[in-house]
Each structure stands twice: as C-alpha cells, then as structure tokens.
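Following are the structures in question.
Computed from the coordinates by the stated procedures, all read-outs in this text should not be read as laboratory data. Bear in mind the structure is a predicted one, so any value in this text is a computation, not a measurement. Cβ atoms are built from the backbone, for glycine too; each structure is taken alone.
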Structure P
Amino acid sequence: MVMALELRHLRYLLAVAEHGNFTRAAEDLHISQPTLSQQIKQLERTLGTQLLDRTGRTVRLTDAGEAYAHHARGALHQLAAAERAVHDVRDLTRGRLRLAVTPTFTAYLVGPLTAELHGRHPGISLTVRETTQDRIETGLLADEFDLGIAFRGTHLPGLTGTALFTETLTLVTGNHRATGGRSAALPVRDLADRQLALLSPDFATRGHIDGYLERHGVSPRIAVEANSIQALTEVVQRTSLATVLPDAITHDHPRLTPVPLDPALPTRTVALLGRADAYRSAAALAFTRIVHELVRARGYADAP
C-alpha cells in the first residue's frame, strides 16, 4: 500500500537536511531516531527515488532530494502564510507582526513605532529582530519576517521596497562639547584633530562613514569602537569624544548635540521592505500606515 504523504514527512526531510545527521534531527523533532529513519525511508519508497545520501559522515540531500526539498520548503512557507491568513482578524483585536530592522533604527524609530502600534492596536503581538540588511532580505524571502526597515538599494529578487524618508548622518557630541550654539558647519578636515567613537566595522553605517572620510583624505583617531549605538551615545555623553550617527537620534537625546559637517555626509534612503508575493495581514497593513504617518509627523526629510 502506498503511504499517504503528510506534512510531517516534509518537516522530517528538511530537518535531516539541515542537521546533516539523523540523531540531531530526531532530537530537534522530539522523536526517536528509528522512527525518523523509518519515516524518511517510507517517503523515499513512495516517491520512488532516493532523497538522502547516507554514505558519508554527513547525511546530504541527493540531486532529487535537493529538488524535492526546495518545493517542500515553499509548501511549508505557503501553509504558514495560509494559517496566518485564517487567524488574521480584520478588526485588529488580535494579530501578529514580525519586524526586522537594521541596528540604527533601534535607536530612534522602533520605540516610537512600537508605542504607536500598541496604543492603537494593543491586541497585536510584535516581534522585533535587529540584524543586518542582508539577513533581513533573506529572512523576508524565507518567510521569517513580515516586514523590514532598512535602506533602499539593489534588493534580492522577489522583494519590494517603499521609500520612507532620507536619513542624514552627522557628527554628534555631548552637550558639554557644544560650541555656544555655533550653527556653522565643521569642516571635515577638522576631524583630523578629533578623537572619535564609532560603530564597529561590521556595521554598514561604519562603511558609509569610512568611505566619506577616505574620500576627503581625513584619518581621525578612532579611540573607541562599539557594536552598540546605546554604548556610543553613553560614551559621547560622558567624554570629550565625538561620534557619527543619524541626526534623528539626537532628537530624543537632549544631552547630545548634532554638529553638521562640511561637506555633509551622503544621505541614505530608508525603505520599508517586504516580499513581493507575501500575504499582507491586517497587522502588516496597519503597521505600514503607522510608519508613513509617524515619518510625516516627525518631519523626517522626504525620500527622493
């Protein structure tokens, strides 16, 4: 008798492929290894082909297994989207939103957005992940996130990006370093005499800053590197060091002072990212409206 394929068989195959090992896959699935092995063999008999190569130290997908796993992942993603659609409540009394953001937005955008979303729709559960833009884009395609806030550019195929506003980077000092309300921009060459605290090189923003300094032939002393914007703002408030951060961060930090540079650092366009063919839940649609409203209310510069 031919076995009827069930969703668990797809999950079992993908677990073995991910772990490369039946024992670890069985532990992850909370089933016994013999049961897992038996189920995979039944799946292979039903399909009439070998899906896993068990001859090496690591279990690997065969060519047929790779093709089958690709469609299995897609099927499971579509099923998850269907389940969210069934449970989506249009009056927003409940719902779920999975948001991913690049690190700088955690410092000045996530808080106001969360407050606005929770104030209007307290039944919506929000999950926020801070990660790199590359990881946001692959996560959106893998249905790990519903929406992402990052920067506009050349995105992976299958993603859409809606411009939100223009982000301006500026030199930032503590108030004790302010120069009597001086409004004139600081010539970039003067940074050669400054000690800076900057984001660590793994941040895209740091690459943006380094490129600007290199183009203008300036090499300030980097006294502190940090992988946390909060750490940088604390350092700058308590020392004579300056940093370079989005100008918008200073709006909510009265002890920080933005100092414009001449020439100005290149701007970046902030974008709301999503998967082109993804189901748009009521929660995602409501959040999208809130993002656009908050950007206008805060007076952020319009995107080109």
Structure Q
Amino acid sequence: MSDLDYLPVTVIGGYLGAGKTTLVNYLLRNANGLRLAVLVNEFGELAIDKDLIETEEDGLISISGGCVCCSFGGDLITALQNLSKMQPRPQHILIESSGVAKPSAIFDSVTLLNGFAADGVVVLADAETIQENANDKYMGDTVLAQITQADILLLNKCDLVDAQKTAETATWLAHQNPKAGLVKTKHSVAAPEVVLESFLGRKKTTEPHQLADQMASVNLIPTTSLDATNLARTLAEGEFGLVRAKGFVTDISGDKMLIQIVGRRWAVTTADPKFKDGVVCLGLKDQMKPIDLKSLA
C-alpha cells in the first residue's frame, strides 16, 4: 500500500476540559491546504468556531479550506467508510473521543479497517488538574487509562501553573507513560506536525506556520539502501527525543519502504518507488540529538 492509498486517522483524547475542542479548532485554522475531516460522537460535543463554518446540512459541516466535520452517532465504522467515499476525499481524519472515553477502543477499531491507517492517539492533559483528577476515586481510572493509552501527550494549560508545577506534572506524566512523546502547550497550540503525521515533510500550499519554540526537525537522507525495519525500531526505541518521524527509504531488499513513528509506536510498509529517500524527524529541541540521528543514515 502506497503513501496515498490509505487515510490516516488520529484519535484525540483527554478528560473533560483538557482542551480537545480548542486543539481541533486550531488544527482546522492551520490546515494549510490539508483536507481534514473531524468526527465526533455528537455535534453538541464539539463547538467549531463559527467563522470557520461555510455550510451546515444533512449532518455535515463544511469548513473553510476543504475541511469537514460530521458526527458518527455510535456508528464509527460507517462514518469512516462514508468519509473515504467523499469527493474530494479527506486527507486526514481526526476523531475526538468523549472526555470520559478510553481512546484505545476507537484506535483498535480503526486498525481493523482496510484503507485506513491508525496514526496514533494524542491525549491532552490539563496541567492544573490532571493529577487531582487521576487520584479521584470516581474518575481516576479513566484519566489514568487515557494517559497510558497515548502515543503523544500534550501537557496543556501550562500558562495556568508555575514552572515548578509544570515540571513536576511533566515528570509524573512521563512516569505514568514513558512510551509517549510529551509536549508542553498553552491554549492547545501544538504544531500540526506534532498531532498529524500528514504534516511531516509536506509542502504547504499557504504560508507555513512556525514550529513551537520547543520543537526541532532533522532530515535523514540515506545515501544507500538500509534495513528499514531496523531503522524504524531504532528511531522509535532509541533516546533521540523524537515525537514523530515519517519518510521513505530504500530497503536492503530493494523495495521502497514508508517509515512512520509516533511516540514509541512504529510501522514499516511498502511504498511506491517514485518517492525519494528521506525521513523527517520531529522532536523536542532540548532533547533531540541531530548528530546521533544523522549517523543512522
């Protein structure tokens, strides 16, 4: 399956009030020509900014820039299949899970569908309340499950707590889920590359946005064939400060392979030979190791 044959799907989770809706609106405003589709259980759960809405009819909200939003009302599989038949077809799907849902259930459903690729689970955590909620006797199990199921954790609302509290909460989150990439955010502003693999290495059709100050990117350009599976595993499991990586390499078998990494999760699939070799790596500026990364290629 080539890079253009499937629809990537990202699940966005997090407890009530963590900032999921604000993140979705931010991504829609900064889609830069990418046709995003947003799926929610019920329309009432997601307040799309009114100035983004072009039309609203038959359960579908058309949004500026070619993006859409619709509800799946409990029938997620049918909603995904209907989106895949749209013309023009979306290029990336976001599913916002309920604030009291476990996102892995949605993620697992996507992995079973042909024509779709589960891009990962992004969970927002409120820097002000996440530890308190995790210790609540009623909601604590749900909050902890959301944290442990994340491939990427966005520690949000860092502007509402001091630096010490932010650092302590980040350390606590890393202890709860050491496999997730962790990015600190304010007002749910995260570079689209962090949330969506479709942005990695993509040429923008409008003015490019800026990466968050804490993020950096490195391009790996292999000069010869290599073991694609070993490279993907090394990038995902090594201590390179990576959050995401995506790109193409020529495998030692001679096949062109697509490498995708989110957090510690990685995948290698066959790709069209027309793609040029190169892997875009996105990570935390203060943790990223460009020299070590480039030595892998």
(message) Among P, Q, considering only distance in nm of label points 7 Å out along Cα→Cβ at positions 35 and 259, which has the greatest calculated value?
(response) P
(message) With distance in nm of label points 7 Å out along Cα→Cβ at positions 27 and 227 coming out at 2.5, pick the structure among P, Q it was computed from.
(response) P
(message) I have 1.8 for distance in nm of label points 7 Å out along Cα→Cβ at positions 131 and 163, calculated from one of the structures P, Q. Which structure is it?
(response) Q
(request) Assuming 19.1 is mean count of other Cβ atoms within 10 Å over residues 147-154 as calculated from a single structure, say which of P, Q it is. (result) P
(request) Tell me which of P, Q gives -13000 when you compute helix-only ellipticity at 222 nm (-39500 (n - 2.57) for each DSSP H run of 4 or more, over all residues; to 500). (result) P
(request) Using the calculated result 1.66 for Cα Rg over 2.2 N^0.38 Å, for residues 67-114 alone, pick out the matching structure from P, Q. (result) P
(request) Identify the structure, out of P, Q, from whose coordinates distance in nm of label points 7 Å out along Cα→Cβ at positions 171 and 243 was calculated to give 2.2. (result) Q
(request) Could you tell me which structure in P, Q was used to calculate Rg/Rh (Cα atoms, Kirkwood Rh) as 1.10? (result) P
